[in-house]
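What follows is a group of structures, each given as structure tokens.
Read-outs throughout are calculated quantities, based only on the coordinates presented, and are distinct from any laboratory measurement. Given the structure is predicted, the values throughout are model-derived calculations rather than measurements.
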Structure 1
Amino acid sequence: MSDTQKLLIWLPLRPGSAWRGEGIAQTVEQIVSNLSPLIRVEILTTPECAVAFDEKLKSRCKIHTLRLAGKSRKVVSLTANESLTPSLIDLLAAKLGVKKFMRLSDILTLPLYIIELKWLCFQINHNRKFSNFDYFWFPAPNIYGIKGLRVRKVISFWDPFVFEYRDFGDVANVLYPMFFETYRSADKIVTQSGTNKDYLVNVMNLNSTKVHVINNGSPDYSPYKRSQNELSNENILRLWAKGHYQGQDKSSAIASFVKDKINHSILWRLLQKRQGSACKIVLISTQDRPYKGIALLMEIFNLYLQRYTEDIQIIFTTELQPEHRKKYPALVNRLHEITRVSQAQHALLHSISDLAIHPSFVEGGLGAYPQFEAESLDRPSLVNRGRHIDEMIRAGMLNDSEVEIISADFTNKDFACQKINILLTVPQAVEENIECIRRCRVSWTDSGALYSKLFSS
């Protein structure tokens, strides 16, 4: 690659979509940060997502935002010392037990979003906007307009889960024909595992020469590593707090502040239990989706309390479905749902935890991100055995004995309980677990180099 290449990343996510807290956010940010400096990157997104982008991403790229009927592009930033009183309409909604009144602007946002994207696609196809880019990269294949754009396309395929589980219902019926046509229009398809490529070729019947497998790099939270002395309750609470809160308007900035302080409150409740006790903290960093194994993990935790004497407290980074709490009342006061956190806050949750557990039946790449997040902070992890672990075996990263060190079949609940107990109580097992995962790391530098080659050929 000798000449500068221009890349446009298409990320105008549907209004209301959260950027932070999803694996795709961390992945895109890391890939862009590790691309060749000869690739000039620009991003098209919504004001809502632009506010949540990582600072490194903002400094690396020129960012374009949809106007969405003239909403201000100026980011509103405020501190906890400013006036944070909710509006009268929000107070009334809370009083009536209503989540949120639909303002006229809220009602109009989605149709305006679609109209604006349609108009933008028309302009692109007639060389009136974004006409001088070598490639358009579409990390999110379900965004409107991809198929009809007459540009050179690289489209990401992360996993086929929505088509594998009946729990997704009519969503799968809508998405499959959309995905099928979208991927057929691609110049290149990029995915992070051989298993995904097999699905694209043998189920979607796509040309195998179009499909490029590039393994994601492994998350690294080591810059956030802290000594044990720094992890006192008081210091954790201080480190958690943000200096300021941002939004695309004042109402959004206040909402950001409130969400963070609710997380802060739940963290404080957890730390009260940790103070002066020998409790063990377990972190589950994932969303509550059909393939994520949350219901099975709740059964395992309930069984654990019957089998072992350790006092465990559990952090989830998702809002659990109410039926989980109804079914296992003994777990209710042990659950701490701390959601949509920043990267620094996420690292802090790993730092105060004794074990990370990832119960997902399937993941799209090599292993699971929480394994490497925990390992980079010298914490052990346990993952459910699935094809994401088998992918690590095929890549030559693990042998059979090493698989036993880092994973378990969670459907064998007795064995899973035993593995959890070992990793919470046996220091040698913890060291073996961390070292085994450490040997499986993939460099984001290597991954970024492969993406750079993909975007320049």
Structure 2
Amino acid sequence: MDTRSPEPARGGSGSRPRWAGAGLALAAFGIALRAHNAVDYPFDKGFDAAAKWEYVALLMQRFALPAPDALWASAHPPLFYALAAGIGRALGSPEKAAVVTAVRLVGSALGLLVVGLAFAAVRRWDPGNERRAFLAAGLLLLLPVHVYTSAMLSEELLVAALVSLCVFGVARDAGGEAPRASFARPALWGALGGLALLAKASGGLALAAGGLAYLVGGARRGELRGGAARALVFGGVGAAVGGWFYLRNWIGWGYLYPQGLEVHAIMRSMPPGERGLVDYLYVPAATWLEPYALHPDLLRSVWGSTYLSLWFDPHRHFLPREAAGLTEVARAMAWLGILPTAGFAWGVVRGVRRALRSPRGPDTALLALLALGLGGYAAFTWRNPQFATLKASYLLGLSIPFAWFASDGLALWTRPGRWFAAPVWLALAALAALSAGLFWHGLLYAKLDDPGVQWLLLTPPPG
């Protein structure tokens, strides 16, 4: 059965060399961009950089997990920190800058793996659509949050790579591309999902989405028992690989995942301090006019702030707090970001139609991950009502669904012969150029001041 998108926007066989050449040039630039940032971006900057290094340094000295409340980051699942410490030990435990740079380079490579998976997803499930494959990879390659997170000492791209590998594999199986009697592949994808859970709690959403995809796919093909068996193997292996850390917490400290530890007390003083339903419905004009994390309207808007951190750096961890022309560039990025965001929304609508029409294809698995990922993020920000939690970097595990659905909409809008194709390409080119210039560290702006916005000026410091 043909599982490709309806009305596919073909690049044409004659245009394949052209798309290949453009793709290779863009890939080379994306690799150079990330390599430069890994070396040039100050090693002590980034989201919770000092706290994360503290944990890595501890594991470099002795490989034993501390109590969840021993350090700022020791409550986090340990996979990233253990891998970073392993890299440090392999280098002979040199100075901090060398270890951080090496870890960033590995993280950048994992981010590029996600870009490659987005490209492979389109080539597999919409073959011949070279333009869409180019768009899917290009969107992630120059997506601002993807670029600036790759420059930081962070677990986010490790989680994104593991989740993406897991969901890519599940989508192949659930779409009918795996032998029905084989449980080896569900076990492998479950192991990857378990590793994602061991890197970040939100990585467990891949296990939930994959299990759901196996169940739904089996039921719709009249193979509920087989689908349930594959879901059980998938989830069981994932729980065994990644669940032991949470079981350790429960046995040792009485909770699966800590909340409100004293070591994190300063978080409770961050604005706004509480969330209401309106915060999830309200997207203010400040998202496009005053793109700054501490704007009063953005403090109250979950999706407005998240959107802005997707296309810019409103928390100022990568960019300087103040610089000439930065506000104007931020506004341009926020406005231009509307186009691929709209393409993503339209692609989701098309994906839902395909998933309802046929159990085959990747849409069921990708939609399940998308719904669970956004729902989990909403629940997390409700429970942690601070502006610092409103970051699109927490959603990088949704990279493949984003690229798949956004490229679907944009490929339709850039079909040759449509009068608006040229303006769409121009807008995307402008967005790509601004992203490249803004997030090539030191080209237009360099981060030399303290990381993060000065939120303590809004509220009295604790105590």
Structure 3
Amino acid sequence: MLTKNHIIDGFLIRDKSITKEDHAILFKDRSYWEKNFEYTPFVSVLNKVIELQNKQDTVDTIFLSCICFPKEVEFIDLNLSPTTKINFSYCSFYRKVNFSGIHFINEIDFSHTTFYEKVNFKKTIFNSSTYFDKCEFLGRTSFQTEFKQKSSFENCIFHEINFQGSRFIEDAYFKNSIFKNKTNFLKTTFKQNTFFDKCFFEGISTSFTKCFFQYPSFRNSNFQGEVSFRGIECEDNANFDNIIFSNKVEFNQSKFKNNTSFENTQFNSAYFFNCNFQEIVSFKSATSNKIISFEHMSCNILDIKNSDFSSVNFLNIKGKNSFTLKKKHLANKETARLIKSHLESQHNIIESNKFFVFEQEKYYDELNWLNNFGNKFVVGLNKLISNHQTSWLKVLSWIIIFTLFIFYIHEGIPQTKDSWLNLPDRAVELLDPLKMFKGDDETYKDKELFGFLARIFTFYLFYQFVIAFRQNTRRK
């Protein structure tokens, strides 16, 4: 007979202010009320236990825990003040519940409660901490509500939930909750930390469109249907690690002002069109089964190391605040290499050349003069001569400069008109790399080592020219 409501049990056992029949009527299960439609005894006893508690000066909380409410509940019909702490934990509401427009001043506890039908908290304000942990909402539920202190919905089950336009002023907790059907957080504001870790979204659609987050965490969650994070704004770090998106997800036109992480996240198809990542955004070890699009995305530092994207769109990605993308905007060599490889597979040669340069520059930065002198020297020389084999004009200018330099060292400055006219032919003779192994060539007599080095470098320059020209003219 005893319940978890020690106050009501006390009215029966200690105070004798209610009878056994009164006590029992408050805790009848649903099957009883499906056969009995006379609610007057329940209402009478409920009002009595509320009145008894209101008269107790030593108790600052009204305990209604474990009560089974058989009829529709309107808060304004209860003899309760919204300025009082109220405990509805372990309750069962068998019919509709309407707490719309109520301004609760003190703490409210609904933990472990089951709502069987429609629940309405529209325009409700909770001034103090609010607890809905381990609740089950079996009907349509509306929480277009303002939570001014901590709110906790951990381990809940929502069958159809609408938080559109709600405001969470302090921390909000939804960890380990299950969202069975359509879920709507459109234009919801989360002013402090928000935790959706290990949640399961089973519905065909989930919307966080145009939400404002301070610090959102969705780690280890699972989304079965389509998801929209379009137009969200995140002030602090954002964590989307280890998520499974089994359907399409959109982050288009969203703004992330601090570090953002999608590490180890599994995408089906994902869209980040025109997203603005103002600090580090990491997709390390992320995967996608279909397309993932970063078109027109801007970022301060992008990291996609060890990612595995089936098809990816990097068209017109930019640096921070939409400035031209540079080496500093890529976290590492692997990121540049992966982008280059994807662009090459799409036969976008011009763009792939740009990221090949970034890859080589990142590689140069990683090398150490003490331990990798040879490699660092060669990579640096390639940058100087041909911008890593991507600029044939730069190589051509070096060929001209080197030709004039060798001619000047060997011949001096031409003194006559004929000498100037003969300069091209003489330059070719001096630099022709095919003559370096001819024994009868006396062009560099007594300067054979100098001639050998000059022709070797000429051969290197022409090789760089051919490769760079090919890089800019090949079709695939």
- Please state which of the structures 1, 2, 3 yields -13000 when helix-only ellipticity at 222 nm (-39500 (n - 2.57) for each DSSP H run of 4 or more, over all residues; to 500) is computed from it. 1
- So mean projected area of the Cα convex hull in nm², for residues 169-272 alone, computed for just one structure, reads 8.4; which one of 1, 2, 3 is that? 2
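Out of 1, 2, 3, choose the structure whose coordinates give semi-axes √(5λ) of the Cα gyration tensor in Å equal to 78, 18, 16 when calculated.
Checking each candidate, the match is 3.
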- Message: Out of 1, 2, 3, which has the highest value for relative contact order in percent (Cα under 8 Å, 6 or more apart)?
- Response: 2
